[in-house]
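Undergrad: Given below, in the form of structure tokens, are the structures.
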Structure 1
Amino acid sequence: MSEISAPGTVRLSTLYATTDFWRLWYAGLVVFVVRWLETLAVAIFVYGATGSPFIVTMVTMLRLLPMGVFGAFLGVLADRIERRISQIAVTVLMGSTSGVMALLAYSGHLAIWHLAVASFINGLGWATDNPVRRVMIGEVVGNQKMGVAMSIDVGTNNASRMFGPTLGGLLLATVGIHGAFVLSVFLYATSLVGLLGLDYRNTTTLNEGTSVLVRLREGLALVRNDQRLIGTFLITIIYNMFGWPFVSLVPVIAHDRLHLNALWTGVLASGDGVGAFIGAAVIACLAKPQAYARIYIGGVISYLMLMTAFALATEPISAGAALVLTGIGGSGFSIMQATLVYLAAPPEMRSRVLGVLSVCIGTGPIGFLHLGLLADAIGASRATMTIGVEGLIVLALTWRWWRATLQFPAAHSPSD
């Protein structure tokens, strides 16, 4: 097993000449920006139409549901279909969905169930990101550059969280929700142009004559036999059940507790992205391989603590500060999640194992359902505080199962 260089030890200039990396990076940027601007705009629209925090969380949850239902199968299928073609098809699907929503909104026929269906369809596209686009990134840049490549990619996600919600709030306040969907279509179109120019083609055999179920069992068997992966996936499940869902209630808390309009709600929601971008920049420059696991676990702990602080805030400045700090913690988790899994799995198993990761991320709907029911019963702020505390308790109770994660890092295959 070879050591993987820390992000800070790899010069960014070594990636400049890798055109395919930047095409894939831009495709991710578009997905991230659209995700955040649509999530914010849809949440405000749904809450204004229904007044129900539960329905807001359910519509947001539908973006995660496909990961839990189809994540493992998508990871297996990614080995059997040329990934470039898969990424192009996913981009066309999501762009078309946003286009239909834009037409419905502009004509005045947009209904909540339309947004629910669109969220689910775009969730299918999101579920392919780990086993398709990020596996392509790893194969394009190689093991030695994977740490810095993932820092840049996740840092982009975090940067999009700075201006995505602001864009969503601004468009909703000035143009209407159709403006957010029109911008989404434009961004997907530019992404498609870049993807059509990819030189990348799969380096593995696309069809080895093995059934999808057999390959799925192989991926699950690898996870069962690696305590580090079990711990990593357990932490992912805890984060997605007790941490991530709270973002769906940020617009609700901004409206009910902080009395902000759509524009300022978007600005407030971007605080999480500001912190996440700062955290990603620090990790890219300073993180060492031996610290990867501690950054991952520490990020989750701080995220759960600080989302509770956000729920307790009574005015916008302190709420925004709490979101910035939440974002810093969340960036450590986000960067190291896919990086640790990628480095632990053999090259021929990476799509399948990252598909299992998508399933773990897809447990989020359970947390959204739990949070939505709590919010309707005791209010959005109290519900957010409650699940944050619950997450910390579950982390403490499951220490014996995730402590093996601290044995990271170790690459499973020789460096490129």
Structure 2
Amino acid sequence: MIPPTTPATLPGQPHIAYRNGKLFAEDVSLADLAREYGTPLFVYSKASMLAALAAYQRGFAGRDAQICYAMKANSSLGVLQVFAQAGCGFDIVSGGELARVLAAGGDAARIIFSGVGKTRSEMRQALDAGIGCFNVESEAELEVLNDVALAAKRTARVSIRVNPNVDPKTHPYISTGLKGNKFGVAHERALGAYRRAAALPGLQVVGIDCHIGSQITDATPYLDAMERVLDLVEAVEAAGIAIEHIDFGGGLGIDYRGEAPPPADALWAQLLARLDARGFGRRRLMIEPGRSLVGNAGVCVAEVLYLKPGEEKNFCIIDAAMNDLPRPAMYQAFHQIVPVAPRDAGTVASPSWDVVGPVCESGDWIGRDRALAVQPGDLLAVLSAGAYCMSMASNYNARGRAAEVLVDGAQASLIRRRESAADQMRGENLLA
């Protein structure tokens, strides 16, 4: 039986739930997967991804809209394949991400290339692939992209990313729409940038872009940013430059520890009402959700290695670490941590544990002050691990990156095998 303190379903993760005292992803036991593939192990629910995508699709029903998955959240090929097959476009920020999208079967014409530091070779790679649009983030980038396009005898379709100076009320590291952030062209300089873009022979202006941050849980920053962007569209078009599409970026948050972001369809009902009121309801729209599509679709399963009680802190040492789950070390981020097979109440004491990994850094912690009834050998699930975990994973301490499994109903597919020491050393050379 599940202890009375353990809920059968978990907040924000309807496809990750307990059945008869064991945690399942859809119809597959996480304990069984850990036995087969080892730990640490990332497990993703396809149904969860498609349910999150469906909320956006409902929100845009009847509209001319393109949903581009922001693949920096999770760039594993199996995950990209799910969204490609569901008809998504992709938001990329590097040539490597472009190669991954194409390898997963994505449509180049539905790719948007964002990022503040595109290289000439990446621009040429994207032009040769025939991507849909470059989101340009500085006046200097306009000049370089024009040169590259002319040399390639191609025309680069461009949208300018505008920084509206709107506070998204999120962590400063994932805030992108304020004056002090490195992203985009300042709102006050945007009209001049559009005039310059329209005058460059290698560029074709097709849109405007805005992205203000990540893990946003309130509609107000979106509405404020939208007003500023629409004001700018009116000014740009008054200058004789047509704007085919408006790209409102992504950034919608998920439930990590009781946050209550608006559902995607409810959020877009508000935003579309504002668009309609200002006469832009028939304009082509683009959005770039990432975390909200994959964040709550994933868990990381880890084994308890040791329990280390102390005078000031009790440490639960697991085999997943900051190289697997970097968000707590980078952002002091919170992830729920639950037992894969909860113990009956009263069989084991439940002191407060700091859940930490084996990496030789004091910053290698996954969760602080967690009440857990555990013993060495038990399995824990770190929840909401589908976004910005594997895509940010590293080989620090020469640790191999974890295996990944995608669950579809009762079927589990290994989409990334565990990285070996030989995998890590491939490409390196000893001195002669």
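Undergrad: Where is mean projected area of the Cα convex hull in nm², for residues 184-375 alone largest, in which of 1, 2?
TA: Evaluating mean projected area of the Cα convex hull in nm², for residues 184-375 alone on every structure, the highest lands on 2.
Undergrad: Follow-up. Work out mean count of other Cβ atoms within 10 Å over residues 104-111 for each of structures 1, 2, then name the structure with the largest result.
TA: Biggest value here belongs to 2.
Undergrad: Something else: Given that distance in nm of label points 7 Å out along Cα→Cβ at positions 80 and 96, derived from a single structure, equals 2.2, which label among 1, 2 identifies that structure?
TA: So the calculation was done on 1.
Undergrad: Tell me which structure, out of 1, 2, gives -8000 once helix-only ellipticity at 222 nm (-39500 (n - 2.57) for each DSSP H run of 4 or more, over all residues; to 500) is calculated.
TA: 2
Undergrad: Computing relative contact order in percent (Cα under 8 Å, 6 or more apart) gives 20 for which of 1, 2?
TA: 2
Undergrad: Among the shown structures 1, 2, from which was the value 17.9 of mean projected area of the Cα convex hull in nm² calculated?
TA: 1
Undergrad: Identify which of structures 1, 2 gives the largest calculated value of distance in nm of label points 7 Å out along Cα→Cβ at positions 88 and 136.
TA: Going through 1, 2 one by one, distance in nm of label points 7 Å out along Cα→Cβ at positions 88 and 136 is largest in 2.
Read-outs throughout are calculated quantities, based only on the coordinates presented, and are distinct from any laboratory measurement. Note that the coordinates shown come from a computational prediction; the quantities given were computed from them, not determined experimentally. Cβ atoms are built from the backbone, for glycine too; each structure is taken alone.
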